[in-house]
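Chemist: Okay, got some structures for you below.
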Structure P
Amino acid sequence: MRKKIVAGNWKMNLLWDEALGLAQGVSEASTKVNNAELIVFPPFIFAPTIISKNPELNVGLQNFYPADKGAFTGEVSITQAKNIGAKYVLIGHSERRAIFNENEAFLKEKVNAALANDLTPVFCCGEPLEIREANEELNYVKQQLMDSLFHLSADDMAKCIVAYEPVWAIGTGKTASVEQAESMHKSIRSWIAEHYSKELSEEISILYGGSCNASNAKELFACENVDGGLIGGAALQLDAFISIAQSF
């Protein structure tokens, strides 16, 4: 049985009291969500306190630098991420790719560094609008996986989570249909099966990261190959986030 996961990416939002209150609320509510594992990705500045105050809560980092230490002003090292007790790391998020120009080679380094430090990569992939309109989305997403993830051994690949982000459907006014989401998730699973094995493909959780909210989560999560969501804006509201988690 694949693990069902609902992860909240808080991005660059919330202030101190708001972040700590939301984390406590998610931690307390997690005991009522029996069918899904909850993860939160707060801004790094809040993460150490959230982890220390909520030891049962799964906490990940939104970003890190793939080195143990060094002259990288403003960055957080992978060993620092591990040291504070983070369990997960986001890698390849569309905003890191588009705004901060993180390319596939760099993302590959990050995947390797995360696994070497026993952190679980949540690897994001997805196509922009021009690729979708050119009907090249399958080739595009498959290449992202080939370049940055499929170099892994089967054992390491089994430790990863994949999140599909239809970039063209986030903040554009366009909406990905349930059929479009399931189609891409099914394709991703088939590529894992081709490159590794069908058994491994059935073990890996694939999350949907395209404006999932309390109103569409139940329909999305009913899809055979959608194992949960990487939630953005809706993760900032406790009731909405828990409602999504209860949609399985």
Structure Q
Amino acid sequence: MRVDVFTIFPGLVDTFTSESLLGKCRIGGLLDLRCHDLREHTTDVHRTVDDSPFGGGAGMVIRPEPIFASVEAADPPRPLFLLGPGGRRFDQAFAAQLADSAGFSLLCGRYEGVDHRVREHLVDDELSIGDVVLSGGEVAACLVIEAVTRLLPGAMGNSDSPIAESFGALGLLEEPQFTRPAQFRGWEVPAVLRSGDHAKIDRWRRAQALHRTARYRPDLITARGGLSDDDLRLLEEFPSEAYP
């Protein structure tokens, strides 16, 4: 998959995506990430990318010229998304949709944003990671890239991970996880997980996922059409673990 990122801080994105799973995917050729510095397409000695807004107001706005020039020179994969608070909400379902594509591109705004002519005439859509305001789109770009890349075939060692994890194919939050030691400060790992009965463990895990989702994200239960008869039997068979 090819992903192009347009930013005035390419090092922020390049450094983050060079570590851990993303770094392995880049080295292995699974992720072809190309970071483009908007300043390389400026025409003045100071490499100026921003200017004050027409009509006055606080902050600075990124000019359209370096953005258009950078995108046109790179001929990036489409769609090209502007990262901003006014865009469509990015979620796991959309990450899966992008993971099925050949690639996409991200434009990182800064300061008070980008000239609106970029939104109207260059990008294909706007993408938001949530109802928060950041100083720039680089953190959001890293989030999108990681969420999508880990869903690519071969990216994760365990092919079941995207199915069982939160917001995965089951549409539930993931169940609680435990590891050694079996007892820590008087708190014990549930006995079922140490039983060796894998069928029972699978039922317990699904029951706990249902309990956890019903408590913290009941909207996900509603989106699945409610609880099935099998779900209700599991909830009765396995009580809820205590959650903080």
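Bear in mind these aren't lab numbers, they're just calculated from the coordinates by the rules spelled out. What you see is a predicted model; the values in this text were computed from it and never measured. Cβ atoms are built from the backbone, for glycine too; each structure is taken alone.
Chemist: Thinking only about relative contact order in percent (Cα under 8 Å, 6 or more apart), which of P, Q has the largest value?
Modeler: Numbers: P: 22; Q: 18.
The maximum falls on structure P.
Chemist: With distance in nm of label points 7 Å out along Cα→Cβ at positions 142 and 190 coming out at 0.9, pick the structure among P, Q it was computed from. List each step's numbers first, then the result.
Modeler: On the way: P: 0.9; Q: 3.4.
Going label by label, the one that fits is P.
Chemist: Follow-up. Consider the structures P, Q: one of them gives 44, 19, 16 for semi-axes √(5λ) of the Cα gyration tensor in Å as calculated from the coordinates. Say which. Display every interim value, and only then the final one.
Modeler: Details: P: 25, 22, 17; Q: 44, 19, 16.
Derived from Q, not from the others.
Chemist: When Rg/Rh (Cα atoms, Kirkwood Rh), for residues 70-213 alone is compared over structures P, Q, which one is greatest?
Modeler: On the way: P: 0.97; Q: 1.12.
Once Rg/Rh (Cα atoms, Kirkwood Rh), for residues 70-213 alone is worked out for each structure, Q has the highest.
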